[in-house]
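Quick heads-up: structures coming right below.
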Structure P
Amino acid sequence: MIELYNYKKDCCGCTACKNVCPQGAIIMEPDEEGFLYPKLNTALCIECELCKEVCAFQKGYQLEFCWEEPLAFAVKHNSNQVRENSASGGMFTAISDYVLENNGIIYGAGFNEDFVVCHQRASTKEERDMLRGSKYVQSDLKDIFGLVKNDLLNNKIVLFTGTPCQLAGLISFLRDVDTSNLYLCDLICHGTPSPKLYADYLKFIQKLCRRPLKMVNFRDKVYGWHNKVESYTTDRGKKFFRYFLELYSRHVALRPSCHNCTYTNLNRPSDITIADFWGIENFKPEFDDDKGVSLVLINTEKGYKLFNNIQEDICCINAKIENCNQPQLFLPTPISPIRQDFWKDYNRKGFQYIIKKYTTYGFIVRNKARISKTLKQVGLLEWVKTILRVIKRKSIL
């Protein structure tokens, strides 16, 4: 029987236990912070203990095919349009194009019609394009593991992308299935923020935009790859904010298991690892045009063959892991010392309070009149208004 977790740090929410249960006795339910955890229906449980055996987060994950040390590359897609629509250098598009051209299936995190982040199945480039870009919230896997299994049993080539804990859970779930047609691509994950926080943030953004949202982008490159900004598109153009990114970077609302992550090392549960190559501006400044560069780690022979098959679509150079600024290749994201205070404030005083207290939005609200008065006194108010109008106009085009 699956153990009910006394410590939330012991469960990453990968859904392997839910999907492996032959009785359907396990469902995933959100806790008070909005993270999904397994809940057992004891009336249906037959105590087969498959749920305990499949837990890669607690039992350990398979590394039998992984190289002792990965090969590292800096990669840019040859298409500037692809990079413009990607979070970093377009590596996901390059490898997924190859899989699709071979009649394969892509799985990755995307937005549904309500902009909830969930894993989705894609069999066309149009569907795959909806999976591009970073999603700074934990995706809901629902019954995706079962779909992957069915595709493999039907001899489909499958590319599954996600966080390393999701991949490890999938591998454990598929232990009795032939996975020779399965390519695994993980992300260097800094932690997954609360879906509950994200849902409240979307409502907040909707009020600021005053129009129905048509598109959400956590990593718009309108100001360049090095200047991360969120964009929210309505029928009147885009609006740009950074408030969710601010909360994310403060680590106040990450899943508890993220601070206890067992995958923050060079032994990846994947064939290929992709991330932003932060630090490329110091390592190879001539390779950095501020449009995005991917860090790529090749972890297995299968991954190396896939990488060789996409060489016509990419430009790449050899790299060293010590040249990239990715701390989560070595240790988990540290827990914020104010995390407990953040959730107390959230639960007692609500979202409007925490967005004002924990982001620059509060500073702007509190000081808007004072800033305007100061700018007016020094003769810069109209100049600043003009600059803001130009920025807004260019953002809409």
Structure Q
Amino acid sequence: MIQKGFKFRIYPNKEQEAFLMQSFGCARFVFNWGLSVKNEEYAKTKKSSNYYELNKKLPELKKEHEWLGDVYSQSIQSSLRNLDNAFTRFFKKQGQYPRFKSKNKNDFNFQIPQGVKINKDENKIYIPKVKQGIKIKLHRAFEGNIKTVTISKNPSGQYFATLLVESNENIKETEKFDADTTIGIDLGIKDFAVISDGARISNPSNLRKKLAKLKKIQKKHSRKQKGSNNRNKSRIKIAKVHLKVKNQRQDFLHKLTYSLTHKNQVGTICIEDLAVSNMIKNHKLALSISDVGWGEFRRQLEYKCNWYGKRLIVINRFAPSSKMCSNCGQIKTDLTLADREWTCDCGVTHDRDLLASKNIKNFGIEQYRRSYGNFNACGEILAQADSKKQEAQGLILG
């Protein structure tokens, strides 16, 4: 069984919009309340309540704040579940320590775990506490059971319903490993990706193309009086530009990852484990790195490889993919980011990005052969490279 997410635009009327805004606020309030309780308990006893213990305290909280009863009860329970999951990710070192939510930072969402129905004939979605259905634009067909629905609002003022659907489609069996159907992908900035077979995927640079427009409207925005309607209209204009960039980036990444995972001649994909959060600390490259979306590319590639029976191998980020000569195995230790081409002592000239993609492929093949999942396995290739290096040096000296 495959679980897929489908995001649809919804169009609530004024009464429904007021209810959704109240639900956003209640979900945010309960999340912040739960985080505050856990912080206070830990400060005093070095222990804190789990999801079930916090959930038992909700009836008392509702008596204190009666307006919490106006929204769907399971939506605010889901906020506590999300808080518990946030702490789980933090302790597994998969995320940051949970922070308080703010209505000024676009924290407009709540979950509905059950009780949702969609009428495809009327193009309406029915959720608890809303008798009249909310108009929905079903631009994609889907089949399966709806597990969870997340209602959200973006900074542009648009409302969405994201459906988690469990379909009857089965996950494909992973193809048998074959070095001939393995490719390596080197991610970059000038070219978004260079593939070991020689293909280059140009970088769309969606944000950079909009910088001039953003600068213009942000300059006007800064001159508006704070709290005025004109300033709010200006804020929405800025949000729409960023939304356009986001949609363009997502469209590009989805098309690329779909193409890579649907090639018959590709069974295994090898990529490099990039520390994006560390790389964006370089202020000269931060904008460009954030614009390309390497993290989202890897996330999409991971689940699509799982769905469509492809194998994804992630090699060690410290492997010398750009520095090791594919001919003699020599490692150029003084290679800089400015060096897009370099010539080895053996006389072979390398294109940095293409060389990296080929080495990533070779490292991935060796890693799989040594035992898939060992992210430090590049030893045999490096040992062979060292041997080739010694042979080449002997020929040069001779």
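Read-outs: derived from the displayed coordinates by stated rules, not from any lab. Just so we're clear, the structure is a prediction, and the values are computed from it rather than from any experiment. Cβ atoms are built from the backbone, for glycine too; each structure is taken alone.
If relative contact order in percent (Cα under 8 Å, 6 or more apart) comes out at 21 when worked out from the coordinates, which of P, Q was used? The value was obtained from structure P.
Taking distance in nm of label points 7 Å out along Cα→Cβ at positions 63 and 175 as the criterion, the top-ranked structure out of P, Q is Q, with the highest value. In this comparison of P, Q, the computed figure 159 for volume of the Cα convex hull per residue in Å³, for residues 223-358 alone is attributed to Q.
When Cα Rg over 2.2 N^0.38 Å is computed across structures P, Q, the figure 1.21 traces back to Q.
Structures P, Q were shown, and log10 I(q)/I(0) by the Debye sum over Cα atoms at q = 0.11, 0.14, 0.18 Å⁻¹, for residues 111-302 alone at -0.77, -1.09, -1.25 was computed from Q. Computing FRET efficiency 1/(1 + (r/R0)^6) of positions 159 and 199 (r between Cβ atoms, R0 = 30 Å, to 0.05) gives 0.15 for which of P, Q? The structure behind it is Q. Where does the value -10000 come from, among P, Q, when helix-only ellipticity at 222 nm (-39500 (n - 2.57) for each DSSP H run of 4 or more, over all residues; to 500) is the thing being computed? Derived from the structure labelled P. Taking mean count of other Cβ atoms within 10 Å over residues 87-94 as the criterion, the top structure among P, Q is P, with the largest value.
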